[in-house]
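**Q** In the part that follows, the structures are each spelled out as structure tokens.
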Structure I
Amino acid sequence: MARSSPLAFAKHDHARCRDGALAEARRLCKARGARLTPVRERVLDLLWQAHEPVRAYDILSTLADEGFGSQPPVVYRALDFLIEHGFAHKIERLNAYLACDCPGDDHGAKFLICTGCQRVAEFDDGAVAKALRRVADGSGFVIGRATLEVEGLCPDCASANGDVDA
């Protein structure tokens, strides 16, 4: 189920959410008849380990060190698979990738991007999706895929900057 509370900005047991997400990816791939190859699973694991946006070449460097290959297609094919199956997202603003908090849910990607520390939190809010549909419907536009990237300050950076609204 999608979350309305941004997980990246909340205190939580990161190892537990990572392990759960990897298990869910394995389960979903098996149910869908998709192959979660060792390199795909390792890329997903690296995204979860980071728990923040990671650039493809940083992933590739780790894969190369671990013997998975050193050519860019190795990482980009794995990332394409993970995105296609809803296990990861690309954060266009940062040209980086992030593990999906809600694998298996069919949801539009919505992110809060902290301009202070660069942490990114995925969120799902039905009111935002409804507003997008309302605007699109009002203009006769048919939404195929929507990604929303909102920049600002996370609670930690806002309080460090003395922002009273944090």
Structure II
Amino acid sequence: MHDTFTGHDHAGCITQALARAEDTCQAAGARLTPLRRRVLEILLREHRAMGAYDVLKELVREGHGAQPPVAYRALDFLVEQGLAHRIERLNAFIACSQAGPDGRAGHAPVFLICRACGAVAEAQWQPQKGALGRAARAAGFRIDEVVSEALGLCPACQGAQEAAP
């Protein structure tokens, strides 16, 4: 589990993620251009999902193009390389906290989304070994990819809710 809901060295987290991104792209023969890197940095800045237009606003503030394809192309690249994920429930993107030097790292992410503050943590699960895997095998189905999203309250928001009168 990623440390999103608990304290961690956020600057170190970003530095490590950017280094992994460089390694991932180099291994895949893909170019992590300055703009793509900047979009990844924007996603890494906070542990919450961001819509493409939120990313675009930041890029425009920094003097990059104001056309939506600028942000969407960079986000699509990051998702294709396994450096970011699209969270369907939020119609938004988040940097991958589990990416390894082989890109997608063969993991099946589950996103824990706080409905109060919007924080998102990425965890790993093994759907092939649980009930979903058993159901798929019984149907003769091979699971290639599963993305799951859970909505709830993070520890901080649970504490705030309990403290409220």
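**Q** Of structures I, II, which gives 0.9 when distance in nm of label points 7 Å out along Cα→Cβ at positions 55 and 71 is computed from the coordinates?
**A** For distance in nm of label points 7 Å out along Cα→Cβ at positions 55 and 71, the value 0.9 is produced by structure II.
**Q** As an exercise: Cα extents along the principal axes in Å, calculated from one structure in I, II, equals 47, 43, 28. Which structure is it?
**A** Attributed to the structure labelled I.
**Q** Compare distance in nm of label points 7 Å out along Cα→Cβ at positions 31 and 47 across structures I, II and report the one with the greatest value.
**A** II
A short reminder: the numbers here are calculations on the coordinates, not readings from a lab. Worth saying up front: this structure is predicted, and the values here are computed from it rather than measured. Cβ atoms are built from the backbone, for glycine too; each structure is taken alone.
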